[in-house]
1. Here distance in nm of label points 7 Å out along Cα→Cβ at positions 28 and 68 has been calculated and equals 2.8, so which of I, II, III was it run on?
2. Of the structures labelled I, II, III, one was used to calculate helix-only ellipticity at 222 nm (-39500 (n - 2.57) for each DSSP H run of 4 or more, over all residues; to 500), giving -17500. Name it.
3. Distance in nm of label points 7 Å out along Cα→Cβ at positions 52 and 76 was computed and gave 4.1; which structure, I, II, III, did it come from?
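What follows draws every value from the coordinates through simple rules; no lab data is involved. Keep in mind that what you see is a predicted model, and the values were worked out from it rather than measured. Cβ atoms are built from the backbone, for glycine too; each structure is taken alone.
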Structure I
Amino acid sequence: MIRRRRECLKCNRRFTTYERVEESLPLVIKKDGRREPFDSQKILTGIQKACEKRPISIADQEEVVRRIEKMMIERGEREVPSEVIGERVMKELHDLDQVAYVRFASVYRSFKDINEFMNELKELLDERH
């Protein structure tokens with residue numbers, strides 16, 4: 001936010017204005033081809049569900065969302081596939097809490113059976129060793 005001191009040209013009184021940069025977030029291209037505005041609240045809701053009953057503060061969860069928003073802005077694209085966002089959320093959760101990561105991945109990747117789920121867990125365990 002930018003604070004500016006100004007002066008009225010008619011009465012010469014001074015006053016303060018506050019300006020905020022309006023950043024343009026891209027449209028998200030969904031898997032079925034639909035396009036919708038980027039919604040950080042949707043990302044936060046998904047992260048909160050994955051982090052339920054985990055020792056992760058809401059501040060840490062919101063920071064993940066801020067980093068994802070920043071990435072979206074820095075890309076400078078008008079449209080971004082939802083897969084890019086989902087993969088980034090998974091990367092952030094992987095670094096934050098591995099249980100939350102597996103929870104999110106199980107929903108995001110729509111595992112078809114227990115074998116797919118177990119393969120994801122195996123990869124996670126292999127990374128730790």
Structure II
Amino acid sequence: MLVDFWTFDCINCQRTLPYVKDWAKKYEKDGLVVIGVHTPEYGFERIIDNVRDQVKKLGITYPVAIDNNYAIWRNFDNQYWPAHYLVDAKGQVRYTHFGEGAYDAQEQMIQQLLEEAKAPGA
């Protein structure tokens with residue numbers, strides 16, 4: 001599973017979004033679940049209709065949780081936009097990346113975790 005903390009007005013989030021969307025489509029058949037967690041930075045990002053509009057405009061097809069009260073953010077002890085958390089089949093966070101970049105490393109970890117999930121006893 002990939003948990004992507006983002007907010008729609010964050011330029012860094014906007015730059016990572018094509019990668020997240022690509023991974024969601026590319027690895028869905030292999031079992032990757034992508035969940036966007038929209039945690040607002042500004043007041044206008046807290047308005048649910050604004051989030052809905054942006055999700056549609058940006059072409060996001062995976063589920064997006066609304067985290068206006070920062071509950072999910074705090075449970076992950078997160079401090080950054082964007083933040084990617086890769087979770088293995090046993091529910092353990094195995095990889096984190098904050099900000100832009102390291103796309104190849106992130107994709108390699110996605111592939112590794114999907115392979116592990118196929119292994120007997122996973």
Structure III
Amino acid sequence: MAEFLAHYNYWAAIVLAMIGLFAVIARGNLIKKLIGLSLFQTAVFLLFITIGKITGATAPIVGAGFTLYSNPLPHVLILTAIVVSVSTLAVGLALTVAIRRAYGSTEEDEIQHKDRVPERE
């Protein structure tokens with residue numbers, strides 16, 4: 001049990017990823033799908049940050065007495081990924097607004113039904 005609790009951050013990433021994946025697959029509302037996508041991305045961020053941290057290590061500054069260093073590359077990559085994530089969410093929300101204006105709904109089933117049934121003038 002202690003070994004299970006020692007890696008709680010990995011379990012948190014797995015749970016977040018599964019909740020996000022479920023929201024993307026099982027929900028029909030476009031806003032809920034975007035929230036699920038954000039949760040999934042957050043899980044990936046957490047996993048990368050967890051992998052990049054070494055217990056007892058210092059910043060990569062060469063000096064006397066320092067033998068174990070943490071790699072800053074995962075943290076830098078996550079900063080870039082966060083910017084891409086926010087941009088993706090903004091584009092998704094803008095598309096959802098445009099879909100809502102065009103179809104009057106954000107539910108996938110209703111949008112697909114309106115696409116199949118031709119409008120009568």
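1. Traced to structure II.
2. Answer for the origin of the read-out: I.
3. Details: I: 4.1; II: 2.4; III: 1.0.
Going label by label, the one that fits is I.
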